[in-house]
1. From which structure (I, II) was distance in nm of label points 7 Å out along Cα→Cβ at positions 27 and 43 calculated, if the value obtained is 2.3?
2. Given a value of -25000 for helix-only ellipticity at 222 nm (-39500 (n - 2.57) for each DSSP H run of 4 or more, over all residues; to 500), point me to the structure among I, II it was derived from.
3. For the read-out relative contact order in percent (Cα under 8 Å, 6 or more apart), a value of 21 was computed from one structure; give its label from I, II.
4. State the single structure among I, II that was used to calculate mean projected area of the Cα convex hull in nm², for residues 51-90 alone, giving 2.9.
5. Comparing mean count of other Cβ atoms within 10 Å over residues 11-18 across structures I, II, which is largest?
6. Which structure, out of I, II, was Cα Rg over 2.2 N^0.38 Å calculated from, if the result is 1.13?
Structure I
Amino acid sequence: MGDDIEPFIPGLLETLDAALDDARRGRSDGSTFAVQEAAARIAGKAESFGLRVLERIARCVERAATADDMEAVRDLLPELEAAVERNRIALAPRGGHGGRRS
């Protein structure tokens, strides 16, 4: 990942976390609409940053929620959570130089 997007990574991760929290809340509340909206936000951000696998998983969750299939949402949400975490690890700054690479 180039230095040109590095300044945007903290905001990306905050957005992903907030949307994931909203999706979890929607699942807990039984609101497929809330899950759909949150998954769409994740997919959109993932697309913007070229995170194709994350985008695909988020779109699957979004489609399940759009179809009002809460069982599928419950099955797919852990996979979305894992994908967000994998991307968090991949995007973490390396080298311990305050987020800047040498």
Structure II
Amino acid sequence: MIPAVSTTSDGVTFRVKCRPNAAATNVRGVQAGALRVDVAAPPEQGKANDTLLKWLAINLSISPSNLRISGGAGSREKSIRVLGITKGDAEQRLLALLTEPGDLR
């Protein structure tokens, strides 16, 4: 099961449910259509958001300049916008992220 991915005019969006102040940044699965991610940063001054975007960029092999938080920047539930990617490609990358054995970066 992967998070719901929606097509936009310039890429895709998907939802992420974050848990800040975790011991490590890691994917925890999918809950109610959203990717669950533990984030090893406090929810202060955008630190957790920055950590989440950097982690997503590395683990989804996406340029950081193509990732945005398009909604929920001050909330645990966020909408992530990825520019210049198709829905199918995003779904493949999310599936690989969720099924890759071993430790994630």
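Each reported figure results from applying straightforward, stated rules to the coordinates on display, with no laboratory input. These figures come from a predicted structure and were not determined experimentally. Cβ atoms are built from the backbone, for glycine too; each structure is taken alone.
1. Matching structure: II.
2. Details: I: -25000; II: -8000.
Working through the options, I get structure I.
3. Numbers: I: 21; II: 31.
Matching structure: I.
4. On the way: I: 2.4; II: 2.9.
Matching structure: II.
5. Comparing I, II by mean count of other Cβ atoms within 10 Å over residues 11-18, the maximum is at II.
6. It was calculated from structure I.
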